[in-house]
Structure P
Amino acid sequence: MFQRFILFILSIFISLLGMSQSGSIEGYIYDADLKTPLQGASINIGPDKTDNTDLFGKFSIHALIPGQYTVSVSYVGYVSVAIPVIIKNNTSFKINVSLHKSSLNLSEVRINSKKASGLNTISTIDIKLRPINTSQDILRIVPGLFIAQHAGGGKAEQIFLRGYDIDHGTDINITVDGMPVNMVSHAHGQGYADMHFVIPETVEKVNFDKGPYFANKGNLATAGYVSLETKDFLQNNQIKVQAAQFNTQRVVGMFRLFNKESEQLREQFYIASEYFKSNGYFESPQHFHRFNLLGKYSAIFQNKTKWTVLASILDSKWNASGQIPERAVKDGTIGPFGSIDDSEGGNTTRFNFSAKLDKQMQNGWQMSHQLYYTKYKFNLYSNFTFFLNDPVNGDEIDQKENRSIVGYKGTFAKSFNTSRGKAFTEIGYGFRYDFVKNATLDHVVKRVFLAHKQLGDIHETNPYLYLNQDIELTSKLNLNTGLRYDYFVFGYKNILLNELLHQSGKGTISPKLNLNYNVNSKLKIYLNNGIGFHSNDSRLIIDGSAQNSLPKVFGTDLGAILKPNKNIVFKAALWHLYSQQEFVYVGDEGIVEPSGKTRRMGVDISARYQILSWLFADIDINYARPRAMGESKDNDYVPLAPNLTSVGGLSVKAKNGFNASLRYRAISDRPANEDNTVIADGYFLLDAVLSYNWKKFEFSLSGENLLNTYWKEAQFDTETRLKTELNPVSEIHYTPGTPRYIKAGISIFF
């Protein structure tokens, strides 16, 4: 009853802003082959009248003076359509448009959409331009985001973005089909985001943006967010087989078990499965195995109601060589791909279930309800310090947890016509509950238990509510405001001390204010402002170690997206981020130590250029200056935070079925400690992908690190002691990156 009352009041309030319309155009845009709606298609009527299609592929443009117009419909990767229409007074012209897939053409990209920044435009181009073969490739779609693997292929990657060493997810919010990937109060690190349950071939969209500017993104969305959506409908069945060096094999299958098309109903059920195994390039074989299974049912009824139900399973197991000290490689104690303790590694299992209902109601409101459940088990063996603390048995640890997550997400949203243009209102609410049974830190030797160091149960609950309001102030100026409230209840029961469950609660408000101004069809300027937050670990909050349970991050972006001609898209942004508190993870102790305040400033530059109809170039350059506040000038560096990163390359998209890309990724040297006396080495890598489509077959060949560079992927300034040493040594410890790596594959579509 309360929900209906709120919606009624909002409808009256915004409707009072409206005025009688001269004429309007309404329509529906859909994929010609799949017969499914296209969300986010651009509709243009002249330079100032624009709209984007909603979830059901619908759009509407009002306040049109009677006369003749041309409606331009475009969507990246589809053939654009131009439709002449005649608008009459007090009438609505209705059109249905089917778009056909085509090769990428930057002339079809429109920059004067309602989006607050140009990154969504960039991501739409990149998902069509770059091959995605791994979950790492998905994250690398974000300009300036770098990752590092340092404990075998089954562990979540270390992430770097906007001058942050994000660890495994502390300052980036990652979701898949609306379900959270990040694990709060995780056994290994706050916000731990393991994406290996995603089968890359199932990914349809990668939405992302940077900064704390979005009301529908909550905890951890400070440096940015990444939101993945898997395909609702498959066009074909597919079997893919790949083989590579280091005894690597991968098999993927995607099959439509049920598929129905009619005017009133579009539904499909498909399953996708992946099996991957590899020994890796280290001297000690990884014996890595991963199995994924996804089942997804999607149904659209009368283009007004959509049901989506999915379930997925991940099971992975691996060994790892861990981080190695520079001194051991230099003096020949171990080889460049050797190990000090080869008993590292672990195993992970994950089960996901989600049910979502989207519905267009008769009063114009769209509602969405999603329930999700995750069952997750984690077990990781590590040895960061070798024989520093225990010179007899060594310092190997075992971190594990058994987690259940239950969550709900709901929204009500509606577009309104005002005297100045359009307005969009969204009300969102929901909760997430995490229960972690037996969050454990054990001292082990060669994976054999010695003693408990930590053992307890974690409870964490996060209800939230937000309001997101979008208003066209003029035909060129768009205002977006948002206000979000999150409340957290942190609970921890220390089993070793036989303590009862202790709880602590706290709430936080996150306001947002974003402006974007369409100068003309070639230039858009935007200003984003917002406050975000990342939660601390429940165990630190309960024992009083955390100075702030919900430290805030204050951000500002000033940017522009420019399309000087039909073949070039250019984006640049100046940005600033201030963090109230950051974390330092102490692996052997299993704790996160709060550190002080930091400030980051930087510039992001991205460009996409279609040189010829079949040849594309792209480049991203990202600079950041991260500094700790309240420290002396020579002691204010943020360890491992990246300063300068860049990626780019050339891509060939030929009509005869031949595709190729040659790409580089580079990161500069950066401080590994607070006074910049220890340096983490940068690197420059070159990768290539070739593929050829012939009838129902696709043949592919890829190469990573073509120059066979010896590079350090993950690096840490760590104090360790080897078994033969009397005194500890503090220096760079690292995981060597992939040497030259060649992979071949074949896909069959039917």
Structure Q
Amino acid sequence: MNPHHIASPCRLLVFFLLLSGSAIGDTADRGITNERIDPTWLEDGSLEFTRNIDGSRTRLRVDPTTGEVSRRDEDAPARHPIANPRRSRGGGESMEVRVENRTGRDLELVWIDTSGDRRSYGSIAPEGRRSQQTFAGHAWIILDADGEPMVGFRATSGAGPVIVDEESLETFRQIVANSKSKRKSAGRARTGGSVTTRPRPSPFIRDGELWIRDSDGDERRLAGDPGPERRWTRRWSVSPDGRFVLAIELEPGEDHPVNLIDVSPDDRTEPRIETLSYRKPGDRIDHPRPVMFEIGTGRRFQPEDDQLPDPWSIGRFSWHPDGGRFRFLHNQRGHQALRLMEIDAAASTIRPLIEERSPTFVDYAGKTFLHVMQDGDRAIWMSERTGWNHLDLVDLATGERRPLTSGPWVVRGVDDVDEEAGTVRIRMMGIDPDQDPYHVHHAIVSLRDGSMTRLTRGDGTHELEFSPDGNHYIDRWSRVDRPPVHELRRTRDGELVTTLATADHSGLLETGWQEPERFVAKGRDGETDIWGVIVRPRDFDPSAEYPVVEHIYAGPHGHFVPKSFARRWRMREIADLGFVVVQIDGMGTNWRSKAFHDVAWKNLGDSGFPDRIAWMKAAARDRPWMDLDRVGIYGGSAGGQSSLRALLAFGDFYDVAVADCGCHDNRMDKIWWNELWMGWPIGPHYAEQSNVTNAHRLTGDLMLILGGLDRNVDPTSTLQVVDALVKADKDFEFVLLPTAGHGAAETPYGHRRRMDFLERKLLGDD
């Protein structure tokens, strides 16, 4: 279900390139202008950006308070803007950046990837120079020999070299100091004053026993070894006043090994067996039990198992400011109950403060948000109890909930809680009835009365970048059929200051590039809107007929049809073979109503096929060039499972399938993903929807692709399908890439074989 691992920085750069559709060379040369504007916030509060003017990329500066735009001062030193970037933004154009080391010390050039992880790109000698290929928007930092940051910058098209000298070092120090000052101020504002800290006792484990060491170094035993079937973990939390400690006693679950054979290891000729610890649905899992100790007396309180039944996890530890009440989230196995629990350490009692229940599933993986306010008596909580994903403000003393957001739309995520201002900044979807419900919009919501300040309006999906002081932001929005618009807006009311640039892709269209078509049709119930996209071949002829190929991924953890502008998708490569390629979000996928999502519960075999088929039939009614007598489908991981399922359960509509690294039997796949959607305990529906037990139903043409070193989905899941098809005397093609991992069909060889198979079976082209 997860993207396959990409190890090296170079491969990461290529991956971002594929996702964004970027290619090497100047943007204008690729038929589109102003797709990226390379923004840089300056210390004086102004913003620099790049816009195409009269065919050339020009660096401009804008005053956020007035919206006045001017050319950058040409007399200013030709230096790259110094910044303190936290992580890279992917997808900018390829560029070179020059670094000049004007110091007397060795420096190290380090790239900060999109996750914030650092990756070294080598050293620069004193008085040395270095040209580094990068992408606009990528974050870099320069370290001294001790690993201390010296200079940071974000790659910006049209900027001068990065000069590391005393002036740039002082600039970077000021940026870092200002950033720390703002964070400290925000912290004081959130807590309502200064925070007094004092040394607290430290728990530790000795010979299996739980001990405590006080601030004077004195040690005492709190609890003995819990026995051969249990042990103390190093997860503990000491109360702010040092009176209590919460420790976790663990009863370990069973180990479930999965063996992989590396047939060609790098360091030897003989194969090597690699063993993974890989729990599967139904396995006995770890059982954590919280235990509260009063440090001074050794008094112990341990809740009964029926007070915390079947814990899948216990986490998100926090203390009430009074130091005597401890809170944690209890996620019950089966994922139909999620609770915020409180232990009163002095009274030795436990009670639920918030309880979320569902007759289907509580989507803890995607829709859990908890923010306990600094007063400890209120919390912001995410809930689908109304049928839509929203936020409540909860009184933790009484349990009373007050909706902060409501309506037939969903909160997609929370980006910031500002208790001093009394606001929460959210991402939301479906807020505009006349727009695609998957467009991401942004807003600020008042904690006092739930009133909303919209930050975005344009008919597309939006991403924001705020100024360092938070008073302004850049709103970049686009659709699959509309290139980006870049707007500068004011945070306090969301009002437009000025439009920085609007991308133009007319040159791209002139090359024969086919604009994707958004399409919406009713689903299986005749009422629910199903959204998708249609991709035509480059040499599209409306008088011809084209087989239809569906790219499927139906995992309930997300939605998958692209929503923002990009020049390149792999779907285009397949379309250019002579197909119409479609991608659809059917019922059972995420981020619509709870009822829409619940279709997946104990029902992953459904994969939204009734909605997908209805959608394609509706699209073909007005598009005679869509030939539904020749329909193919392909996908990987959960999409591989669905691709094969199409031929097993809906073979009257689908003719050809390519299934890559599928989790073909949900009992064979990772425990968390499958128990969340298919439920626990394991029921007969697991076998009823298995591609292995249904392999004898195969009709049409099938290709199975498998990476022998898949560490995400157990490779034997596909091999069991192979075995079942052989026993059922079914014809199919099997492509094994022995040393490939998850996503084997996305390797050059796997992708070529997939395209070849679709050509042969749907176009009759050998």
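Just so it is clear, none of the values below were taken in a lab; they were calculated from the coordinates. All of these numbers come straight from a predicted model, not from anything done at the bench. Cβ atoms are built from the backbone, for glycine too; each structure is taken alone.
Worth pointing out:
- When distance in nm of label points 7 Å out along Cα→Cβ at positions 234 and 618 is computed for each of P, Q, the largest belongs to: Q
- When distance in nm of label points 7 Å out along Cα→Cβ at positions 154 and 722 is computed for each of P, Q, the largest belongs to: Q
- If helix-only ellipticity at 222 nm (-39500 (n - 2.57) for each DSSP H run of 4 or more, over all residues; to 500) is computed and equals -1500, the structure in P, Q: P
- Answer label among P, Q for the case where Rg and Dmax of the Cα atoms in Å, for residues 162-489 alone, calculated from the coordinates, equals 23.4, 78: P
- With respect to volume of the Cα convex hull per residue in Å³, for residues 426-529 alone, the largest value across structures P, Q is given by P.
- Comparison across structures P, Q (criterion: distance in nm of label points 7 Å out along Cα→Cβ at positions 218 and 610) gives the highest value for Q.
- Which of P, Q yields 1.04 [Cα Rg over 2.2 N^0.38 Å, calculated]: Q
- Label whose coordinates, when Rg and Dmax of the Cα atoms in Å, for residues 330-409 alone is calculated, return 13.1, 44 (choices P, Q): Q
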